[in-house]
Structure I
Amino acid sequence: MRSVQTPLSRRALLTGAVGTGVLGASLAAGAGSASALTPAALQVGGSTRAFPLGAQRSAALLSSEAGAGSGLTVVGVEVDGGHMVGVTFPSGASTDTISVRTRTAGGTWTAWSDLPLNDSEPDPDTAEGRRSVTASDPLWVGALGTGATVQVRLPKVDVADAHLQLVDAGESSALARTTLSSPAEAPGGADTLATKASPKVLPQPTVRTRAQWGADESLRKGGAGYSDTIKAVVVHHTADGGTYSQAEVPSVIRGMYRYHTVSLGWADLGYNFVVDRFGGIWEGRAGGITKAVVGAHAGGFNVDTFGVSMMGDFTSAAPSSACLESVAQVIAWKLSMYGVPADGTTYLTSAGGGTARYARGTTAKLRTINAHRDVGFTACPGNVGFTKMGWIRDRVAQLLGGASITAIAAKYDAVGGAGALGGPTTPENDVPGGGGSYRFYSGGAIYWSKATGAHTVRGAILQRWGQLGWETGLGFPTTDDSPAKGGFYNHFENGSIYWSPATGAREVRGAIRQKWASMGWEGGPAGFPVTGDESVRGGWYTHFQGGSIYYSAATGARWTTGAIRDRWAALGWENGLGFPTTDDTRTPNGKGYYNHFQKGSVYWSPATGAHAVSGGFRDTWASLGWENSFLGFPTKDEVSVDGGTRLEFEGGTLTWTRSTNKFTVKKK
């Protein structure tokens, strides 16, 4: 293990306070984040109702509203309550714009509001993208009350498939007062002991949390997804022409959140940040405001970017000066953490999708600060909003020029300073060979690189990472040390380290890690790893609490567990039957399980146990129909008999005769 040209080597540092066999109280105390992926303490009621327009009454358009033969119709829906409306088209739409107006009980009709089809979207090859439906942008209409009517103007051919989405954002005036009058303070306090290495970053602006706008975390679908880094930002507008007061801002965000998750089927709010017209900055998608959280804001370009959306429609009106300043502030802060310049360019590869400007697989040269229309076929952030992009870039550049503390010092402040990591034990230093920097504290370390940003590593995970060669082994950390189900983990550029009290800290990499992730990480049947990734002749393996994953170039990564794994192990693991070519799989008749290997198979049922079948025995049994044949499951492994070899099954035997080199089937 090499040492670093500092008063102490990193190996020496591991033998001190942070080199314990458990993560310790400092890790547990610092497990919280600016955006915890756990339910917020404050929940605000709300609801979403869908009204199929094909089941509602409709009326022909007046000639003053559309020309003859326009093919449009008006559908009215009587509703009680609600604050936001939109229209979804589960099978797609023939139009790119619909119109909506409302009337409260005893009131008059509002003007028609044109709602274009929503042009923010998840990337197509994601679970979120596969759930997504075609829909209009949502419209904030305020409290409709009882006995209200919503009218939708749309092509007749779309009526049968269209649904009016009525979102009740919930009510809490106390929440609005608390949120607007007492925002969370931004962390501060530059670390004067830092000397060099990581770039200067800006203090975090005041970002109001999901709890402050009343997010119902039960609406989210799954955990957050993360990019490896941040390369660019995409600026949006919500395209909502409705007006809102400062006290209504949390309700408007809750409405968007419900529309995105319940009506459109997305995992969470699409934007990473939203900025209101009064200059308030609000946390959008969960996962951590300092992290590279993958959003659903710019179809095809959600990876390695973050999205900031201005609340309003800026097609013909300009964003307020307060809104623009806050947009610049949050962009400058986030870019500073990842060493991204305001006036730079970057290369991003498109994931494709319905609104993406670049085809799937195309690598595009883009600015580091983009309007949505730069990456997608859309008018976003509105014609007037788009004219402000130059001002935003200039202001971000100006702010970045005033950055005063390093990325590592800012991270230290953000996670709680000495209360989370203890005091510094080294200056801030470059890693040997360059490419990043680090600083050790009495309770852990913070590492930074341009590709990954600054992240914490602590306790036994830090110790194991050091044993593997620090950043030259698994690469730089891409997440902070974070709670898992019964333990903790860090993801790194080239793998992950997971820790639990029962298993210690173990690394998982490559195809084995991908396989484990597809099974649900530690929350799946495998549990935590009990070994690191270990090499064998021709491949690799990792043992887990619940089984093993073996990999070879010829077979890929495969899962085996229980009695099947035990029998394979008794036969010599990969040196016996070879590597597994399938996962443990239920038999078609549902009576047992099997796994195929390069040189044979292991079959198991409750009545027979696990037994191997290989070579001509397996070929003959397969030709008869496997376990569905009259032979059923094997009851013993191969045994020698006079003149050959025999394999016993539930319903008979297979015998190979040496003199004839033939197999004979015999029923019981």
Structure II
Amino acid sequence: MSPQGNKRRLGVVPGIALGVAAGLVLPALAFAGGSAVGAPAADTAGPGCQSFWVAPNGSDAANGSKAKPWRTVEHARDVIRTRDLTRDLRCDLVVNLKAGTYPVARTITFDDRDSGSNGHQVVYRSADGPGKAVFEAAEEVTGWEPYKDGIYKAKVDIDQPFYTLYVDGERATTARYPNRRSDEEWAPYLESVLIEPEKEAVRDQVGYTEGEWDETWNLNSYTDWPAQLMIWSGGSWSWFTDTVPIKNADWKDNKVILDYWTRYAMINSRAGSRYFVQNSLDLLDAEDEYYLDWATKELYYKPRGGTMDGKRVLRPTQTQVLSLAGATPERRLHDLAFEGLGIESTDFMQWYRSGWISAGDSGQKHKYPEYDRQIEMTRNRFGAVTLTNTRDVELTGLHLRDTGYHGVYLLSANDHVKISDSLLENIGADGIKVEGGYPGEGDVAHHNTFSNLYIDHVGELVPGDAAGIELMDTGSNEVSHVVVKHSARYGISLEARPEVKDGEGYALNNKFSYIRLEQTGLDSGDMGAFYTYGVDNQEPHPVQNTVKQMVITDVIPDASMPDSGTRGVHMDAGGCGFSFTDIEVGQVTDDKYQSYQCNEVTNANWVAGFDATKMEYDKIGVLPTFPYDVAGR
């Protein structure tokens, strides 16, 4: 941050007189706006810097001043582009967003034309404090009428379906069987059975026990809106989940045929795969379940308490709110900041599978094609906020909630990105996912900072492989003062590939400190709350990643989980060259720490002589300056 930028955070931000150009209305006088996250913008003005204002009740025909704000962030962005205001900044250029809700009808995009210059930033900030200016990627559903059995229905004017729903700031459940045991659990499940002996390896057919499925269910077979399975494919392997549309049911042979292959087969030597059926009106029988009839454009919902009075129902309209993307790794978007914004209510997808099934399936030639299996398929590379080809971008003081998929997704070339002082909750998949480039093809994702973060409830729609923070083939990152709470699988994971030679993998020199991982491993096995995969597999394994001051609470899975046990720390497929210092792990169903003899451990409670007085409990987790109230969670 530039010296003048630091002054801005103390409320000393100048303004400047501007005129009108290129058909865009510009302010005769733009007032200052800036202070520390958590305080409203200041009104002081001085020479040399520019600031604009946006408000939900503003007008894009106004002049963008505090008294006459614009209505949309897109217009503010376009004014700045048209006037080329970022070419030679001498201090930060600030766009202040007044409190209120900003509907997101389409993804808001920023590219390298929107970069700051001379080390100064373009800043979009919530002027009235953290979380007060909210980007909402959804529309309210109204006009509810009673249907039957406590279910209500409403017409929805849509030109495409949606795949999740929010009611009063919480995610509703797609109508399913079996019904959820509680809002905090994914269980109970059905379990796939072997169709016939030679069908052990099939990935597009699920056998079921006679009587478990009701032949009267309308599964909308052979339509573009069929019922789905959410399944932990792989038999007893509780690692990844797939959400797959059903092609049709074969009632005679007690099996269903799926539209797409799952990641793993449905059966292994120890068990079948756990699953539930969803997305049929015939399955809607529990409170807080919903079903969208895409053919008739009618939404069905069974409210808690039997009434729709006072209920605010939101249907998502976008999968992404912000897309921040440079043109290429060589032409990056840079020196752009978003402060104190609320971002919420994004959508999911009809079909999800984690990664390609086999090496090379991406169809692109790579030195290590095995990485295809580690990363998201092209169609799934997005988050509510997506960064591609960026550097020196800051996301601070965010309240990011109710996402259909990842919260923040850093794809490929991103460095010196800072995500801090933010609350992420009710996330469909990973809270923050960093997906570096392919091994052996250049270190393009590095030196990012993730600090003072509270990440609560991740993997709500993709419980398999979900993490509060997932780092893939990326190095020199700092993760500190983080809480991750409520995950079916990981709290934090760092992953590479075990076959990659030294010098061609980039998951090195990462620092993790003052971390609390709570309620992880809730529905999976063969895992650790802190997990690594395939990192630094060649001897002599010098220490290149460090972990210190970490508390992991009990890691206890659902009783239905058939896989091997849960662990506090799991260094999988190598996982070498780490030092662990001052680590405490609660109860687990396997080992508190599982690793090859290739790491250094100092003062951990799975080793004799653990000294709890060396734990800095008061510093673990978010800092006292955290801008959101998370007390009592």
Structure III
Amino acid sequence: MPIEGSSQVRNWTSLVDSAEIDWNDVKTCAEGPQGTLPLTDEMLRQWPSGDLFGLSQNAGMGWEAANVARDPYLILSTQGGLRAPDGSPIALGYHTGHWEIGLLVKEAAEELKRLDAVPFAGMVSDPCDGRTQGTTGMMDSLPYRNDAAIVFRRLIRSLPLRKGVLGVATCDKGLPAMMMALAGATQLPAVLVPGGVTLPPRDGEDAGKIQTIGARYAHGELSLEEAASLGCRACASPGGGCQFLGTAATAQVVAEALGMTLPHAALIPSGQAIWTDLARRSARALVNLAKSGLTTKSILTDAAIRNAMIVHAAFGGSTNLLLHIPAVAHAAGLRRPDVHDWHEVNVKVPRLVSVLPNGPHYHPTVRAYLAGGVPEVMLHLRGLNLLDENVTTATGASLGRMLDWWESSERRKRSRERLFQEDGVDPDDVIMSPERAAEKGLTSTVTFPGGNLAPQGSVIKSTAIDPSVVDPDGVYRKTGPARVFTRELDAIAAIKGQGPDPIKPGDIVVLMGRGPMGAGMEEIYQITAALRHLSFGKQVAVLTDARFSGVSTGACVGHISPEALAGGPIGKLRDGDLIRIVVDRLKLEGSIDLVGADGLDVGEAEGSRILDGRATHPTLSPDPDLPDDTRLWAALQAVGGGTWGGCVYDVDGIIEALRTGSN
């Protein structure tokens, strides 16, 4: 809503004068800090001038002069907003995920100070994918990750004497960026502190479902009063990531599975004593790693990457981690997992966790934490001999030793007891044994369909397809007419029933030109969420070269490659084309094919010939609002392997491409 004009604002002279300032209070010098710097002959003769001046800066900022040369440790965070001491907002952040984490920074810093270290703090705030859904802001979402990782790494290098780094982050892009930055600091010890999760309302809707109030209202499935009331309560506590296993929560799980956090850290409830306790213990862990000579290189290994992929599959995590885990591996100088590795893992690993949005019981993520979180899932995976237990964790001990401790720990006992006491929920119904998970019908997480519309592959979270539209043999089959869109706004308008030709049950929504080159590979959760929560939505499928929110569910196929603007066949589809989707949720096999036009099914082979003879869609083009920053990102990440390579910047590859081009 616009701010009302006033005579005071219109009187510009009030903006440039300082009528209430007493100019006699303006000083031109000060006494300076008391004491002396703890300099030695060797320091003055051998240290660079920058290191010496840094001590002057430390004293100038108020650190006790005698202690300014003690070991420095850097705390990096994604903090956003400005809180008053009582927690009330002075300036809002972009989202709850970074709103409270300054408290974690404070706790960690105080612990480092208690350990006779000198804590430093820096921050790179992060955007909110929920806030930018359906807006031009989404075109900056995925590119932000690489930019933030670069700035984090520059901040690490810009404190030359630092002995280690503590990273504090919570959400969709800030946390992967932090993981990439810490992974790249291979010669330093590093510990990550996840920002945890927000709580669900006692009476209301979670932060995923609430993002569909517009679509449900448009279809008469929700009143204006209901939308306003439910929307107000959805984020029931002021800090933490959303209550579902979306990208933020999955990234926390993956960080712990990599060994970058202390055990039982992911999905911790924000703002509570157990949350601040994690920050203090993590600070101690960082100092212990430094004293032991253990660096990030000791923790992040090819085996750790594979463990993280296995835990991702067992949780049923967000498909966005298919972009982020390879990026972390690349930052650490490790081999990036490819689509074959992901398929192999998902074939072997059962899904064991029942939370939002996958079900079958839609528990909020705080319940997964109390049920035992990552260590509890790892105990089950240990029983299946799926994990490499020799990897080192942020504790300094091996994963195997950590799991031995967890199995009989008081922490495990009290956490699981608390879940039953507070919510009456059996922990084993949230994190299941493989046998119970099979009985409940949980299927493995991700399938990678091919076909004549996705010759380089695609992704679907097959475990999250509504079981009621899956055939008895475990296969989802759909043949239907294409409804083609090149702009997300047009697609959501049709889903809301606006315009002359609304989306109908049986349609297959095709959203093309929204990959890296077209829209920064935007996330289209408003589309998938609307379909999930509309009464007819499960009868509609989605195909796109964009990506999905981690909370997306349903028959939605994304990451279709090549993207339309790179010549991918998806860019040749027309309204009314007949498309066939087949996804085997048990064998994790699938295909998406053009099989005809004008309602006539001519099969996949003839469909391929039709595509070969067609030009691209007449309205296919990059979004007119695509920022130049994002165009640059799209070009650079394409050289580094594109989406299947994690959308990273391969510096050597980029330099070689520039050299080749200049010649």
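When helix-only ellipticity at 222 nm (-39500 (n - 2.57) for each DSSP H run of 4 or more, over all residues; to 500) is computed for each of I, II, III, the one that comes out at -11500 is III. Highest-scoring entry among I, II, III, by volume of the Cα convex hull per residue in Å³, for residues 116-275 alone, is II.
A value of 26.3 for Kirkwood radius over Cα pairs in Å, calculated from one of I, II, III, originates in structure III. When Rg/Rh (Cα atoms, Kirkwood Rh), for residues 308-435 alone is computed for each of I, II, III, the one that comes out at 1.07 is I.
No value in this document is a laboratory result; all are computed from the given coordinates. Small disclaimer: the values here were computed from a predicted structure and weren't measured.
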